[in-house]
Each structure stands twice: as C-alpha cells, then as structure tokens.
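Next come the structures, one after another.
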Structure P
Amino acid sequence: MKGRPFRARLGYALAGIRTVAGRESSFRIQLALAAAAFAALLLLRPGWLWSALVLVACGFVLALELANAAFEYMIDHLHPALAAEIGHAKDAAAGAVLLASLAALAVAGTMIVATLR
C-alpha cells in the first residue's frame with residue numbers, strides 16, 4: 001500500500017469499512033445509532049460544541065469497532081484454534097468498544113438533556 005496514490009488508499013479504506021459493515025452486525029447497529037445521533041443533531045440544533053462532541057464520540061466508537069474487527073480477523077487467521085489468552089485479548093478489545101459506546105451514549109444523553117432545558 002505504501003507509495004500508492006491517495007485515491008487507491010482511500011479505496012482500500014472504504015473496502016475495509018464495507019467488509020466490516022457486511023460481516024459485523026454490531027458495526028451495522030453502531031452505524032444506525034450514529035445516524036440516529038446525527039438526526040438528533042439536525043432536529044435539536046445544539047451548539048457547535050455539543051455537535052462536535054457527539055460527532056467525535058460517534059466517530060471514535062465506529063473507528064474502534066473497525067480496529068476491533070481487524071484485530072479479530074487477524075487473530076482468527078493467524079491462530080484459528082481456541083486459546084484462552086487469545087480469548088482474553090479479544091474480550092479486552094470488545095470491552096474497549098463497549099466502554100467507548102457507553103461514553104458516547106453519555107455524551108449524547110447529556111447533550112439532549114442540556115439542549116431541551
């Protein structure tokens with residue numbers, strides 16, 4: 001991939017997003033929740049800071065889920081047999097996504113409460 005034109009590298013990144021969206025139901029759910037958050041921003045019209053916080057939180061969750069999927073695909077390819085340590089590593093990566101999702105939910109909820117006051 002090094003030395004390739006930007007357009008080609010962008011294509012690889014978009015292909016990765018399409019792959020994960022096609023294979024991972026949790027990513028599709030998170031995409032739907034991010035779309036709902038974006039719709040809430042359009043409907044509620046909070047200040048620019050709230051909008052930025054919600055968008056960054058959603059983007060972080062989606063990016064972390066992509067990284068988690070890449071990690072799982074690589075581990076499953078390199079070590080297809082079940083192993084306790086690999087299970088722990090995959091659980092920890094999933095836990096990171098869960099914590100980021102809860103933080104994003106807290107940001108969105110706080111934004112809604114603050115905007116409707």
Structure Q
Amino acid sequence: MAEPIYKILTHEEWNAFASAGRFEGAAVDLRDGYIHFSTADQVRETAAKHFSGQDELRLVAIDPNVLGNALKWEPSRGGALFPHLYAALSIDAVLWERPLTLDDNGRHVFPVEFTGTAS
C-alpha cells in the first residue's frame with residue numbers, strides 16, 4: 001500500500017462527509033477545482049499555515065490507491081508536489097480519522113496513528 005495522504009476537515013465537514021459517504025470539498029477546494037491533500041511530511045505545515053489556532057478539527061488519512069487517475073501530484077508555489085483530487089472523495093478511501101486538537105500553546109496535537117515527521 002502507498003503511504004496515506006491526509007485531509008484536515010472541520011468537525012462539521014467530517015460529519016457531513018461521514019453522513020453523505022462522499023466529500024465534494026471544502027470552500028477552498030471548490031474554489032480551486034480540486035480537493036487539496038497533504039503528505040505526512042507536509043500536513044503539519046498545512047495545519048499551522050491554514051488552520052492556525054483552530055480547534056474542533058479532524059485529521060483524515062486517505063488511501064491514495066483508491067483514488068485512481070483523479071489523483072494528481074502537482075507543484076505548489078514553492079515547488080513541492082502536493083496531492084490534488086479532481087473528483088469527489090468517497091468514504092471508501094478513508095483509512096481512519098481522528099481529532100486534531102490544540103495543546104496549551106495553540107499548536108495542533110497529531111494522533112498516535114499519525115506517523116509523519118515531528119515538528
């Protein structure tokens with residue numbers, strides 16, 4: 001199996017996804033025309049940059065093998081390759097989801113299941 005990719009969702013987005021069985025994307029995804037994901041090495045920076053100080057989040061691990069040809073690896077402004085999904089995300093691709101809470105300093109605390117690089 002390929003390494004999981006990750007999506008950070010609000011609690012409300014996760015509940016809607018779990019209920020519907022598919023996720024069309026967050027506001028930023030809908031605006032850009034694809035669902036943004038991060039690799040294990042990227043997701044901590046994604047959390048800090050785009051979700052700073054936000055509590056009530058969910059970290060969702062996704063099996064990229066389930067996504068097929070709709071998953072593209074594309075360079076960001078800085079040149080790093082990020083996974084982008086040009087389709088709705090099916091609940092069948094979810095490996096696990098866990099709370100992404102804040103510590104006393106306002107930094108995100110990643111769940112024990114997450115094996116990405118430490119910050």
Structure R
Amino acid sequence: MPRTIFCWRCNMDIPMLTEEEWSLVKPEGIIEEIKLYRETTGCSLAEASLKGWGSKALAAYERITGVKETNPNALLHHRLSLYGPTCQNCGKPLRTPKAEHCAACGAKWNAYGDGLRDQE
C-alpha cells in the first residue's frame with residue numbers, strides 16, 4: 001500500500017510507492033516507447049523524449065494509488081526508498097535516507113538513527 005508523504009519536488013503530499021509497487025510501475029522500456037512514438041508521429045527526438053514515454057507507468061501508478069499523475073518524470077521520485085525518516089521537528093520526510101538535516105525546517109538530524117541533535 002502506498003504511503004502518502006510530502007514530496008519536496010512537487011511541494012505537496014503524494015502517494016509514494018514501496019519497492020514492490022515500484023517494480024510494477026517503473027518505467028522500463030523507455031527507449032522502445034520513445035522509438036515507437038517517433039515512428040508513429042514523425043516527431044523529433046526532443047519532442048518524443050518529452051511526450052513519447054510513460055503512459056504504461058502512469059496507468060500503473062494510477063491503478064495502485066488512485067491518483068492520476070500526468071508527468072512520467074514525477075514517477076521517478078515518487079518512490080518511498082528515496083526519502084529518509086520523518087523529521088521529528090516538522091513532520092516532513094528527510095530528502096534522502098542519509099540526510100543530516102531537514103531541508104524543510106533546518107533541524108539537524110543524527111544520521112545514526114537517534115533523531116534530532118542539539119542545534120550547533
């Protein structure tokens with residue numbers, strides 16, 4: 001089951017996928033999708049790179065989360081394992097599992113799992 005947390009890139013709460021869910025959504029076959037789009041439409045590589053991939057991944061994401069996403073690039077960062085634990089100060093997730101401070105509120109974080117550190 002996806003867990004909804006704050007996405008700092010989208011600046012909103014978004015369902016994030018577990019690794020099991022990600023395996024169903026991950027946009028594999030991107031190159032093949034882009035090639036097919038170019039063959040079908042005759043468009044440039046630049047246009048196909050923007051518009052010609054991700055429909056399968058977007059459909060899988062919507063099926064799993066119930067949220068309609070329109071940008072396949074966004075799916076690349078809607079993966080729970082990319083984020084760290086929840087900040088004990090502001091409640092937003094740390095931007096990476098190895099983050100040493102919360103980018104949202106500035107609280108220093110003990111990367112060894114003990115939580116907040118005294119502000120130095």
Q.
Taking distance in nm of label points 7 Å out along Cα→Cβ at positions 21 and 53 as the criterion, which structure among P, Q, R has the greatest value?
A. Q
Q: For the read-out helix-only ellipticity at 222 nm (-39500 (n - 2.57) for each DSSP H run of 4 or more, over all residues; to 500), a value of -31000 was computed from one structure; give its label from P, Q, R.
A: P
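Bear in mind these aren't lab numbers, they're just calculated from the coordinates by the rules spelled out. A quick note: this is a predicted structure, and the numbers were derived from the prediction, not measured. Cβ atoms are built from the backbone, for glycine too; each structure is taken alone.
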